[in-house]
Structure 1
Amino acid sequence: MFPTPVTLVLCGPSGSGKSTLIKKLMEEYTDIFGFSISHTSREPRVGEKNGVEYNFSTKEDMRQLREDQELIEMSEYSGNLYGTSKKSIKKVTDTGRICLLDVDIKGVESLKASDINCKFVFIRPPSLEILEERLRKRGTEDEADIQSRLDNVREEIEYGDHEENFDKIIVNDDLNSAYQNLKS
């Protein structure tokens, strides 16, 4: 169902730079990469549009998609569900482009158990202090959300530091260097 092209999976803590790196790949290589739009049950943020940043769904709809095996991976964060549908990946790969995914460590495990041909890259922040600074500068989460994200970081970094879990580990201490490393 999912032959080549390969799906490139980026994983890392919130604030590690995954979205920025994906955006740079998409801008430089528009004919090579396509982004799979994830589903979420959270409310759209100001300026977000359904089908652009996320496919906004209800929790019930997402649970039904998972039960119907339409979601390859699904996880809960801060009371909201996030997931990747087979349909969204196929939509990209049917165009002949490499599908880019942004998932958490549970998503990595689910994708490894699937029939999708993936390459896995862990984007690691240089330190917890820098990660916290990045999260605060974004201004998209309140203090409770920032603390919740930081609580998960240690587990994510520990998982990401195991080389057997990923094809490549990139420390994002400089965006341009991290981007060049991702492309190599």
Structure 2
Amino acid sequence: MKDGEGCPQCKGALRVSNAIELGHIFKLGTKYSSAMGAKVLDADGKEHPIVMGSYGIGIGRILACAIELGCDENGISWPSTLAPYIVVLIGVNLRDEKVAGKAEEIYQTLQSQGIDVLYDDRDVSPGIKFKDADLLGMPYQVLVSPKSLAAGGVEIKSRSTGQRSIVNVDEFLAFLRGNDGREK
């Protein structure tokens, strides 16, 4: 087939494009049902071999496709429906008791509300945490730092848009609850 050729069924113009096979359907016909003696009755009560099909979906292919289509120069950007976690919680300067306390409070709150969260409480530089968060590609990065707390909240970064803003913790939690913990 060539681009622009007519469809053999409807005569509409066909468009040729690249695609990724995520699943498949094959009509098996009656080969196996006949061999097994598997039959079905029609409206008149007459027996007929069952027409069988084979249906498959490639879970690994779906994930590979999501990664291929949803990555950028910084790493993966998972669609929220496939993301292993919705939020990466990043504590900056966890030696600061206010930061550590607020980060732990947010972590516990998110978990208690059934929101999948990965808490990065490693003792590494903020830059490493930010880079790793981008590589992992969770929909939201929540940054708890002395700076964000002084501004009255936490810094939120949307992985898909790169937009950053400092918001009140309760506002962010309400946003997540309203979106069932999933970015729409």
Give the label, chosen from 1, 2, of the structure having the highest value of distance in nm of label points 7 Å out along Cα→Cβ at positions 22 and 62.
1
Using mean count of other Cβ atoms within 10 Å over residues 78-85 for the comparison, can you identify which of 1, 2 gives the largest number?
1
From 1, 2, which structure was mean count of other Cβ atoms within 10 Å over residues 86-93 = 21.6 calculated on?
2
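Of the structures labelled 1, 2, one was used to calculate relative contact order in percent (Cα under 8 Å, 6 or more apart), giving 16. Name it.
Values: 1: 32; 2: 16.
It traces back to 2.
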Of structures 1, 2, which gives 8, 25, 21, 13, 13, 11, 7, 1 when P(r) over Cα pairs in 10 Å bins from 0, in percent is computed from the coordinates?
2
Which one of 1, 2 has helix-only ellipticity at 222 nm (-39500 (n - 2.57) for each DSSP H run of 4 or more, over all residues; to 500), as calculated from the coordinates, equal to -12000?
1
Which of 1, 2 leads on FRET efficiency 1/(1 + (r/R0)^6) of positions 54 and 70 (r between Cβ atoms, R0 = 30 Å, to 0.05), largest value
1
Of structures 1, 2, which gives 1.8 when distance in nm of label points 7 Å out along Cα→Cβ at positions 14 and 46 is computed from the coordinates?
1
Which of 1, 2 yields 16.0 [mean count of other Cβ atoms within 10 Å over residues 30-37, calculated]:
1
Which one of 1, 2 has Rg and Dmax of the Cα atoms in Å, for residues 94-157 alone, as calculated from the coordinates, equal to 11.6, 29?
2
Could you figure out which one of 1, 2 the value 5.2 for distance in nm of label points 7 Å out along Cα→Cβ at positions 38 and 134 was computed from?
2
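Here, each number is a calculation from the coordinates, and none is a lab measurement. Bear in mind the structure is a predicted one, so any value in this text is a computation, not a measurement. Cβ atoms are built from the backbone, for glycine too; each structure is taken alone.
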